[in-house]
1. For volume of the Cα convex hull per residue in Å³, for residues 242-305 alone, the calculated result is 106, so let me know which of I, II that is.
2. Name the one structure among I, II that mean count of other Cβ atoms within 10 Å over residues 106-113 of 16.0 was derived from.
3. For helix-only ellipticity at 222 nm (-39500 (n - 2.57) for each DSSP H run of 4 or more, over all residues; to 500), the calculated result is -10500, so let me know which of I, II that is.
4. Taking relative contact order in percent (Cα under 8 Å, 6 or more apart) from the coordinates of each of I, II, which one would give 28?
5. Between I, II, which one scores greatest on mean count of other Cβ atoms within 10 Å over residues 170-177?
6. Which of I, II yields 0.05 for FRET efficiency 1/(1 + (r/R0)^6) of positions 290 and 434 (r between Cβ atoms, R0 = 25 Å, to 0.05), as computed?
7. Kindly point out which one of I, II the value 24.0 was derived from, the read-out being mean projected area of the Cα convex hull in nm².
Structure I
Amino acid sequence: MPRRRSFSALLLALVTLLAAADPQPAALARPRLVVVVVVDQMRSSYLTEYGSQWSAGLRRLMQEGAWFTEAAYPYMNTVTCAGHATIATGTFPCRHGIVSNEWWDRQSRRDVVCTQDESASAIGYGQPVAGGHSVRWLQQTTLAEHMRSVFGPEVRVAALSLKTRSAMMLAGRAGDLVVWFDTSQGVWASPATNPARSVEFLRAFAQAHPITADCGRVWQRLLPAEQYRYADDLPGERPVYGWSATFPHPLGDECDGSAAAFFERWSRSPYADRALVRLAITAVDALRLGQQDPPDLLGLSFSTLDLVGHSFGPRSHEVQDVLLHLDRSLGELLAHLDRAVGRQHYVLAFTADHGVSEVPEQNASSGRLSASQVMREVERVLDQRWGEADYVARIRYTDLYFHPGVFERLQQDRETLAAVLTALRAVPGVARVFRRDELSALRASDDREARAAALSYFPGRSGDLMILPQPGWVASSLAATHGTSHDYDARVPLILLGAGVRSGRYTQGVSPADIAPTLAHLLGIDFPDRDGRVLREALLPAERPAVRPD
């Protein structure tokens, strides 16, 4: 007997030793909350250029998260609505169909806003709001929709932003709480389809935290002026009405609920980001996000940096100060998620919908591409060859639309088509011109710029010609803008943080289309037929039971 016990003890010790030498992947609990944070117009260079001054939320993401330093959008039309649709669906504009913030609709012969829906209605919390919004134009399912199809109607989805298109695209058709800020009325708004509990919550929040409480406030720098890079007043800055190009920036005291100018300035101040975080924190508690199984989704998109960047440009003290405030606001959000949900129970993806150009007046090699000159040159060539008529229907930034039948005629008249393209390439600031009949075949091209145009092209919505400005040139009267495939527009942050994520810096080429498939993988579900991939290199090894739709 003693020998048998001794042998059994030895065998047990050997098995234990072998198990320790060859450990199996531990089963990780599925995250109870998925958080997607988007900062509008945050180009990736901000992290290295201004990040040394951050000490809270942005700093924590950089230090504790899986930071993909080479993330970029591979398509051309780098704008807000397209970016949010890409983040939410894991697909590119050529598939999800959101080619821009708005495009020319050939059938109705008018501009179509990406969330426009005449059949929908909205609720304003404090004042009535006009118009309705939906994702009727979105051709792909969002991660939130997919989560609900797999886990059932118990999944709760909240998507919050100042911009309608940002909130709507993050939620897709699955929103329980979809909120944006109506600048014209100065109120939070939501779709009329929000469930009753969300309407009640928003009404109570709006009453407890009125925007007009910021009436009379003055936006001052957080730090002494000498701690900011560059000068406060740089050439080409174009501040909103009521502000000068230098600090301080008063919000004004005309804020009785009808003063649109106050709300315009408020949305361009750090107080707007702070209000959005307060809304998010209150929603996490009120809706008990992350407190159940199946998991929930919180989408949060910060718009102030975009509004400020368009007015002042990426070198401005204003942009730097918005980021300093955002760092603190994100720190509050992360701390609350740690307490309310638990670090081990949520996973967060942080990115941007696009970057931004420099202000052309601040760079001798830059300039402004004139849309009217582009149109004049095309009309001039066609008038000379075909007779005077109205040939160009619309130009929407990089997309030029002909009236019905004109492009088809150009396809038959190759000599005139060549003359049009030659005239366009001679316009100052034009780098390349792509035709719609060649783009579908270029999605896999080794020509980066041609592939980018192809990935932005969606038949029936994109222009007949797509015009790529030269680097540094912008087709806008704003101080700075975006919407091209150049690095300053395409490169953005991409950081993962939380449950199942391996922290560190990663230099692989990735895109924000990888976020949705990666988050789905962490939830243990498939999200097939995406343009993005699972970022396995930044994930901890683990065994999770797969969950599939019924």
Structure II
Amino acid sequence: MTTTDATSVDQRTGQHRHLGWALVLICVAQLMVVLDSTIANIALPFIQKDLDFSAATLTWVVTGYSLTFGGLLLLGGRLGDLYGRRNVFMIGLIVFAIASLVGGVAQTEAMLLISRGFQGAAAALAAPSALALITTTFPAGPARSRAFAVYAAMSGIGAAVGLILGGWLTGLHSVFGLSVDGWRLTFLINVPIGIVAALLAPLLLAESERHRGELDVPGAVTGTAGLLAVVYGLTRAGSHGWGNTQTLVFLIGGVLLLAIFAFIETRVEHPLLPFRIFASQTRASSFVAMMLLPAAMFAMFFYLSQYVQLVKGYSPLHTGVAFLPFCFGMVIAATLSSALVSKIDPRYLAGIGTLIAAIALFGFSRIPHDTSLPIQAVQGDYWTHIFPWITAMSFGMGLTFVTVTLTAVHHLRPEDSGIGSGVLNTMQQVGGALGLAILSTVATHVMTNDTARITKDAAGQGKPSPDVLATIQQQVFAHGATTAFLVGSVMALVGSVIIWLFLNVKHTELATDGPEGVHAG
């Protein structure tokens, strides 16, 4: 494929393709996939009321998506390698649109949860193919670096955009004069986007070469089932504890399945996951860092969005607006990072970015709270205790996501680019589930202990008034959340140490990939 700055020529068809519009299409699709991880969060109370969800099953509106997304990503990447990434990308978008339509008109709990599972499966088809299509569409050097920077920014800000968009849509009660439940729009908005993107794909994107090989069915079954079991176990641990029998069964069973998967992959001729992609120290460290950082970031979204609603009393829309600085910071930092990545070694950009993120999470952990008697109202102020750190977090993540995305796919073989991007996305999803599981366990432990102690100490003072009870709940939640932020800061710091020690690729190497942007790892 020969290219210019503005267009490319598909050598298979001779058709000229505009790179700018191709990038817009890929990034819009990626943004849709990523923001769906969080867009329904603010709408959960309304979904629970309208469809009569129990507290236990309500969590599956979120985890049902992330489980199927993370568990099927490797399979989605491999399907793109074997059957054409544009084809798989289009199929993923169409299925995503149909599943979103079903979710938007759902009348029962089961109908909505099944649609969320199909959304996650469709995302697992579209996401790895989208990243791989950048490699095959854009020439190596500045053009590809800019494309990866925009893609990484969409991945990074997608969760924040989901909160903002979800807050706005949830607050709507009518559209074009028609009465509507706002929460349904958080699903229905995907329908036109997915369909239009699928229709435009053949016009804007060149199809990738199909690589010979067979689909590794035993590997797909054991790998996907193992990931689903582990992620489910980690998610369950957040609400039921690490010692819960079912939690342990899923975690142990998942690990055993992944061990069987690893054994199969070393024996089959065409493995689902070629372990050679981990041979590069730079790539392996990038994958580990991309698991740790979303763990901290997703936890920040989860607890901070609850804090501003439960403690500060923000409305859904106000909650979404509170995250706007994160979106702007990510865009600015991603733009800066893409400009600097050709001049500064990735270790310094990502290393500084992760340090900034760790400092930001530590700053969140200092939000004022006091669980000693007599209980006083939480005094944390947005502009003093939230805005500085949410801005710092966005800059840290912007610097890191762009850089680590580039180093993670650096020097991949052409036949491995799809599965390599699948591993990258899997690390993000598994990392997010791991972070929420660990930090929710920590926060729950703190909140349980605080509640028991306060109840015991206040027993002799008579029954507290409703206002005092509300204040106690706010302070207890704030203490649990700030403890979770502190542990998240440690996670980000560990990721920073890994980057400083093992991310050794030079900035000059990122601009010297071959015509397809890949070499042997």
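Please treat every number below as a calculation from the coordinates, not as lab data. None of the values given here were measured: they were computed from a predicted structure. Cβ atoms are built from the backbone, for glycine too; each structure is taken alone.
1. Label of the source structure: I.
2. Numbers: I: 12.4; II: 16.0.
Going label by label, the one that fits is II.
3. Numbers: I: -10500; II: -24500.
The value was obtained from structure I.
4. On the way: I: 28; II: 22.
Structure of origin is I.
5. On the way: I: 24.9; II: 12.6.
Greatest value across I, II: structure I.
6. Details: I: 0.05; II: 1.00.
Only one of I, II returns 0.05 for FRET efficiency 1/(1 + (r/R0)^6) of positions 290 and 434 (r between Cβ atoms, R0 = 25 Å, to 0.05), namely I.
7. The read-out comes from structure II.
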